Structure I
Amino acid sequence: MPSLVHLNRSELAKYIDYTLLKPTASIEEIDRLCGEAKEYGFWSVCIGPEYVRRAASSLRGSGVKVCTVVGFPLGFDDPGVKLVETKDAIDDGVDEVDMVMNLGAFKSGEVDLVSAEIREVADCCKKNGKLLKVIIECCYLTDEEKAEAARLVERAGADFVKTSTGFGPSGAKVQDVVLLKRNLSRCRIKAAGGIQTLGQALEMIQAGADRLGTSHGVKIMEELAGAHS
């Protein structure tokens with residue numbers, strides 16, 4: 001398992017989706033995010049749909065991917081709207097899509113509706129060579145519901161189960177990553193929300209997270225550099 005001793009700068013950077021999703025995000029902040037992502041070699045930037053085209057242009061040739069959100073942050077958009085959002089993002093140059101599942105429908109037992117929605121977006125992403133992560137917003141689910149949601153997302157064809165939007169009452173928790181890992185056979189896991197320190201990042205990775213969504217990527221990398229100095 002990764003540790004302070006065994007995880008180097010480039011390895012840690014490839015776990016990070018460097019995130020800026022606050023509603024007041026400015027063009028200047030997006031440009032700075034992209035510049036820092038290139039400097040540190042993060043896996044991707046995760047930004048609002050309106051900035052995808054700009055980020056894709058800025059990051060072209062850098063190796064840093066562009067990720068955006070769909071049905072964010074509440075998830076109750078009409079499935080057709082989510083599909084249009086996804087297609088528009090792909091046209092704008094996105095590489096990965098983080099979609100919030102319909103939590104209300106899921107908790108009401110409408111699993112066929114939820115599954116169909118995810119499958120439609122997953123098929124669109126797959127056809128275009130893009131990755132889909134589905135946010136199940138763990139803070140609103142019981143452990144039993146988290147396990148059920150994870151299996152549903154996997155069966156519907158998504159590539160990742162993501163723990164949180166970062167806009168709910170709480171974000172990623174180590175115990176949720178462990179629970180998801182136990183209930184998935186193919187899907188990878190993205191932990192997001194509240195990951196602010198190197199220690200938290202390493203705990204998530206050790207628990208089984210394959211990707212980390214964080215707006216504190218630079219701080220985490222600087223902590224790693226300090227730990228190795």
Structure II
Amino acid sequence: MNFKELNKRVVTSVVLLLILIFSVFSTGFYFNILLFLILSISIYEWHSLSKKSYIYFIFGTIIILGSVTSAFFLRGDSLETKYFFLWILSVVFFSDIGGYTFGKIFGGKKLTKISPNKTISGMIGSFIFSIFPILIIHFLFYQDIFNFNNIKLTYKTFILSLIFSLVCQLGDIFVSFFKRKNKKKDTGNILPGHGGILDRIDGLIFLLLFIQILKFLKVI
């Protein structure tokens with residue numbers, strides 16, 4: 001296992017997570033600026049993956065716009081919505097690290113031909129690590145260290161953590177399909193250990209849309 005590459009990936013993920021946490025809990029101005037930057041870079045990177053098809057470019061752009069809009073509304077203005085949004089980001093963060101770590105340590109059978117680096121062990125690692133955030137929240141609450149208000153360890157949040165991880169992994173595979181189709185390893189090189197912005201948020205893009213739909217249907 002390439003621990004140097006893993007360390008680079010973890011450091012980049014932690015820095016990004018800290019930036020996101022700051023923007024989520026600061027004024028809306030910083031959060032909106034961050035959303036604008038992510039939107040601009042993501043659309044630029046997506047354009048480089050879909051130059052051969054305007055239909056793919058338009059479809060992807062709509063998805064990205066919808067995801068950024070979902071992020072804006074999911075973050076909201078109340079402390080409860082901000083905690084909920086932080087939980088979403090944490091699930092994505094842990095799921096990604098779990099998939100990468102298990103995949104590199106255990107290797108094994110490939111998950112799909114679309115993305116040759118994805119393994120079944122990596123998928124299992126993503127599911128296992130996705131549960132960590134809600135377990136940490138549970139620990140902090142019962143140790144009377146921190147109260148996340150409306151987020152508690154229940155069967156629902158446990159299952160949602162696994163579903164969120166699944167959606168993230170499917171989103172990752174979807175973008176990997178276009179990278180493979182265009183013979184590109186990464187969507188860019190702006191993030192050490194990850195590649196481009198889309199390489200880091202591919203799963204999150206689809207997850208935010210998915211969660212917004214669930215909230216619209218009043219499932220969560």
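None of the figures in this text is laboratory data; all of them are computed from the coordinates on show. None of the values given here were measured: they were computed from a predicted structure. Cβ atoms are built from the backbone, for glycine too; each structure is taken alone.
Among candidates I, II, the computation of helix-only ellipticity at 222 nm (-39500 (n - 2.57) for each DSSP H run of 4 or more, over all residues; to 500) that gave -26000 used structure II. If you line up I, II by FRET efficiency 1/(1 + (r/R0)^6) of positions 79 and 111 (r between Cβ atoms, R0 = 25 Å, to 0.05), the top spot, with the largest value, goes to I. Ranked by distance in nm of label points 7 Å out along Cα→Cβ at positions 7 and 55, structures I, II are led by II, which has the greatest value.
Starting from the value 0.45: which structure in I, II was FRET efficiency 1/(1 + (r/R0)^6) of positions 71 and 183 (r between Cβ atoms, R0 = 30 Å, to 0.05) calculated from? Of the options listed, only II reproduces it. Each of structures I, II was scored by distance in nm of label points 7 Å out along Cα→Cβ at positions 151 and 167; the highest score is held by I. If you line up I, II by FRET efficiency 1/(1 + (r/R0)^6) of positions 135 and 175 (r between Cβ atoms, R0 = 25 Å, to 0.05), the top spot, with the largest value, goes to I. When relative contact order in percent (Cα under 8 Å, 6 or more apart) is calculated for each of I, II, the greatest value falls to II. For which of the structures I, II does the calculation of P(r) over Cα pairs in 10 Å bins from 0, in percent, for residues 87-142 alone return 23, 48, 25, 5? Computed on structure I. For the set I, II, ranking by Cα Rg over 2.2 N^0.38 Å places II highest.
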